[in-house]
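Bear in mind that the values in this text are calculations on the coordinates, not laboratory data. Please read all numbers here as calculations on a predicted model, not as lab measurements. Cβ atoms are built from the backbone, for glycine too; each structure is taken alone.
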Structure 1
Amino acid sequence: MPEYYLIPKRLIKRWPSLRRAAWAMEGYFFKALIGGARLLPPERAGKLLSWLFGLVGPHTAKATKADANLRFVLPQQSARERRAMVKQIFGNLGLATAELLSANRILAERERRFEFIADPVTTALLAAHQPILFVTAHIGAWNLGNAMVSHYGFEASYLYAKEPNPYLHELFYGMRKIPGIHLYPNTGGLLRLHRELAAGRSVGLVVDTRLDEGELIPLFGVPAPTNTLAARLALRTRVPLIPVRTERLPNHRYRITAGPPIKVPEDIQEELPRAIAMTAEINRRFEEWIRTDPAQWVCLKRRWPKDAVPTLEANP
């Protein structure tokens, strides 16, 4: 998780004594913002936070990271076009924040607000109530993908990264508490998730961000440090690995699509090469989703190596 959302990190590096004050400032700001938004209906909260994030976000350090990622997704875009899309990305972050803080109210209206689509193989797996490892990305209304839990009638476990800012940790952790969802800190994550799957609970992971010690796996035609945890865990526990996408529809409705399971390459015997091949397929699925509407991808950390160069061939 980022140390700072609004305060420039370079400012604190220059004056470390300001860290506690910066954390407190951001903590009070977000508590006031979220507290006020919670008083509004979900639709109005979404409009408010989308407008506010779209107004402020492009002037933060995170905007530079979003712009850098767009160079790989849409290498033919001009700087002006990217700036306009960065504003949309922050607006979508505001929507995602509103969806998270209104999640319990939105999920209570599941029948009216959601439609569910599942691949036939995935439908059979869900009906059998066997554990599944779901993966998704920070795309669209990803915070509401948990609506699957109550719709299909299963429990799921997720890891969360502790906020470095103590003023924000309890606030953001509390927002993620949803019935049927078990939250665990990401320390010792592999062992914890292994136990959850062994206990018959499904697991959800968001796997589209950079992992510096990860494997270099193509994303939009350019090798990017990528976490293979999901594929390795699926291989070790022999559970299906299924990508899930949550889209926003008109009139504040949502579509959750559970795709076909990621195939295990039978022609590869060793675990790591198998996991790399499966993760490459996950990246290809993410590419398809992102190409549909790049502004829906809220990736505010640098995704590719600093010396990487976009490729036009991978972006038809």
Structure 2
Amino acid sequence: MSLSDKVIIEVGLNEGQRREANPHTAYSPSEIADDAKACYEAGAAVVHYHGRDPVTGAALSNDPRVNVEAQRLITQSTPLIAYPTYASHVRVLDWYDIGGPAAERYAHIVAGVKAGVKYELAPVDLGIVDRNAMRDPRSGKWSLSRGGLLNTGEDHEWLLDFCRKHSLKPTFAAFDVSHLRNLRNLVDMGMAGGQPLVLKLFLTEHEFASKTLLFSIERLRDLGLGSTSWMPLAYGCDQFPLAASSLAMGGHVRVGIGDYAYRELGCPTNASLVQRAVSMARAIGREPATPDEARRIMRIGQAWE
């Protein structure tokens, strides 16, 4: 099997998930690292995590101490590719906040790099997410927004300059098909880094996720970005139908109780979700990529072009 046939399995370890929804949700840095190790042993190559209060689980996305410790523990105990979320500074919903100046949102990553902790991927959201309301996944109640989720061109300039200076591979995130045009703009301005680009497609309309995925991949090709290394995900719903579509289309896979608690399956662990993803991939003739193979697929660590 050639390297191009391998599938990268990424795990959304905890996101904003609560233990009330799934008791296996990791809060503390040591819990995050232990969960990551179990996922590696199950077949994952990449893990993504959110810094959390070790006791309450409250978001500590820009706390250098918590985030740097989690990154250090993961990278010292496993060969995994690990990366944290952005920090969040601007409250736009009663239960959700994001945005703010890029330098502030990356404060924890800056601190980790300065401390000599290993970072390879860095998240870069591609555009403004402007929704007038969202349903709280915990209470089921609707909450009206007080502004868009900002990711501006000036943010991109700062973030990508930081990535270039520290040889980090940007992992771009598109929350709307229109964000793919922003990605093309970054390529044309020479800001996006070397090929292949690494992209996550956040598909927010769950019932149309597979159709939106097809359209998004077609749009990538129309924009001359067909060599992009991509994976889809959708918060708050079963990830495996989307994973099946991605596997069949040559994409990669994201699973994790951070994205969906799977209470109907008895609140499984992240490692068990990885095992299921591995079985799905092998059923159609694709093997899971090791972390080193994932580095080669994404060309992590190679000079910016």
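For this structure, a couple of remarks:
- Which of 1, 2 yields 3.9 [distance in nm of label points 7 Å out along Cα→Cβ at positions 227 and 275, calculated]: 2
- For distance in nm of label points 7 Å out along Cα→Cβ at positions 51 and 195 computed as 3.7, the structure of 1, 2 it came from: 2
- Ranked by mean projected area of the Cα convex hull in nm², structures 1, 2 are led by 1, which has the greatest value.
- Structure responsible for -11000, with helix-only ellipticity at 222 nm (-39500 (n - 2.57) for each DSSP H run of 4 or more, over all residues; to 500) calculated and labels 1, 2 on offer: 2
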